[in-house]
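The numbers here are math on the coordinates, done by the rules we state, and not lab data. On a predicted model such as this, the values are computed, not experimentally measured, just so you know.
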Structure I
Amino acid sequence: MAKKEIELIRRRFGSGLVTTLSIIALLVAYIKLAPMYPRHAYLSGWVLFALMLFLTFFNLRKRIPFLRVGSASFWMQLHLYVGVFSGALFFVHVGGSWPTGAFNQLLAWCYAIVFVTGVLGLWITRAFPRMLTVAGYETPFERIPYARSNLRVEAEALILAGVDGQTSPVIAEFYSKRLGMFFTRSCNRWAHLRQSRAPQVTHISQFDEVQRYAKKGEREMLDKLRDLVAQKHMLDYQHALQSSLRLWLFAHIPLSYSLLIFSVLHIIVVYAFSGT
């Protein structure tokens with residue numbers, strides 16, 4: 001194992017240990033001290049709000065050049081562990097039970113979704129690039145529609161050319177019923193995300209069935225068409241993973257800002273009706 005990998009494991013272990021001990025200390029303090037301080041929710045609320053501001057600051061740091069202090073890896077790790085700790089602090093703030101009232105529930109749901117999408121995003125950003133690398137050549141996301149269109153044109157040209165200049169009715173019917181829609185759009189998104197080969201196996205069995213009734217020239221066409229289908233499956237696999245890498249940010253970041261706005265409204269409402 002490379003020296004950098006060992007150092008990375010040590011750093012992650014140390015950061016994880018510190019976060020775990022901090023969460024345990026927080027929960028112990030809550031159990032021991034909460035009964036003596038009935039207004040502890042004010043303190044935990046302000047600390048939680050400060051953590052939310054810090055976590056939102058991570059996204060601003062990437063956009064504003066003069067805020068880029070420290071490496072991106074360091075800030076990402078800090079963002080991760082502070083986010084995990086904020087989950088425990090949120091539990092303490094709500095008193096271990098789901099809030100009541102429409103606005104408080106909306107705020108709680110917003111936090112829960114931001115937290116879950118953050119954890120999901122951590123897995124996606126670490127696992128999917130590695131999966132794409134293992135899969136082989138990666139088509140840039142913006143080029144995928146163009147590549148898909150080229151495959152469709154090539155497949156249709158192959159069908160129309162036929163054998164000896166004449167379209168094979170067997171292959172034409174097979175393409176129309178089984179592959180026509182497959183080449184027009186991205187397919188089998190959830191299967192590719194689950195790393196399932198079920199769609200590929202289905203097409204393989206369909207090709208094998210048709211090939212039994214095909215003539216010699218038609219079999220050569222089927223082999224070429226089979227290769228195009230395999231390329232299309234690889235393109236769909238890349239689209240599923242690359243689009244997921246982009247889409248989770250469209251859920252996590254806007255909801256993070258919404259959570260911040262709801263939190264400010266929550267603070268205003270609390271102090272407006274607390275009499276302090």
Structure II
Amino acid sequence: MLDRETIAKVRRIRLRTRVILESGVVGAYSAVFKGRGMEFAEVREYQPGDDVRTIDWNVTARLGQAYVKRYVEERDLTLLLLVDVSGSQRFGSGFLIKRDLAAELAAVLAFSAVANHDRVGAVLFTDRVERYLPPGRGTDHALRIVHDLLAFEPAGRGTEIAGAARFAFRVMKRRGIVAVISDFQDGELESPLRMLRRRHDVIALHLWDPREVEVPAVGMVTFADPETGEVRVVDTSDPWVRRRLAPVSLEAVREPLRRARLDVLSLSTAESYERPLAAFFAAREKRR
């Protein structure tokens with residue numbers, strides 16, 4: 001049973017997602033994430049004008065006249081959302097915490113996939129795989145993913161990208177799209193994501209909060225690490241302390257993702273994500 005706050009969040013995300021999709025994101029998704037290629041359909045007799053490179057020489061030799069292979073574009077895509085639900089995702093200094101931002105981004109991608117007649121599934125992970133929602137079709141299935149992203153209580157608190165990447169590689173046998181939504185506060189990023197990219201089209205949506213990059217000078221403050229539970233009282237008026245407390249270097253996070261040859265989009269909890277996401281899709285489309 002969902003509590004009132006979660007139900008309200010689901011409704012807000014559904015309405016917000018509908019507005020975003022109507023603005024053209026579905027078209028951008030469709031343009032960027034095409035089918036896996038051309039799939040063999042049938043063999044038929046050669047006709048004048050056919051590309052000679054499509055001739056099936058085995059069938060031609062067996063039947064004594066020219067036959068060609070016919071292909072159709074394969075449209076059946078699968079989108080798998082790898083969503084970080086670790087302790088650090090519960091942090092946010094503005095309107096949204098990172099986990100709520102992750103749910104909104106997942107909703108936009110999931111409903112774009114539904115509108116494009118693709119299947120969508122989700123892996124919720126911390127330092128372990130917490131929940132797997134196998135790929136399915138339809139609005140109800142996409143809504144279930146959003147519900148779980150908002151309401152599910154994970155057992156773990158840490159972050160391990162490698163385990164989630166290995167799990168995704170194991171369950172997705174055919175080439176598809178993998179969207180990793182995380183703050184990537186994990187030291188082991190490049191190798192597991194490079195492995196995943198060998199089979200799939202992988203994008204990284206990197207979530208961050210301004211207070212992770214720069215801590216304000218506000219005197220004595222109690223800090224609790226959301227992943228380890230460690231509590232410290234520090235004096236933020238000391239510049240050295242503020243530098244030590246800012247654990248996130250955006251470039252340090254993005255660099256191993258780029259070395260793994262992933263397309264990376266960094267999104268702040270303090271800013272709207274619609275335009276950066278649309279620009280991200282547009283940039284990918286130009287490169288295809």
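Work out which structure the value -12000 belongs to, where helix-only ellipticity at 222 nm (-39500 (n - 2.57) for each DSSP H run of 4 or more, over all residues; to 500) was derived from one of I, II. Label of the source structure: II. Taking relative contact order in percent (Cα under 8 Å, 6 or more apart) as the criterion, the top structure among I, II is I, with the largest value. Given 157 as the derived value for volume of the Cα convex hull per residue in Å³, which of the supplied structures I, II does it correspond to? This value belongs to structure II.
Determine which structure produced the value 15.0, 52 for Rg and Dmax of the Cα atoms in Å, for residues 147-250 alone, calculated from the coordinates; the candidates are I, II.
I
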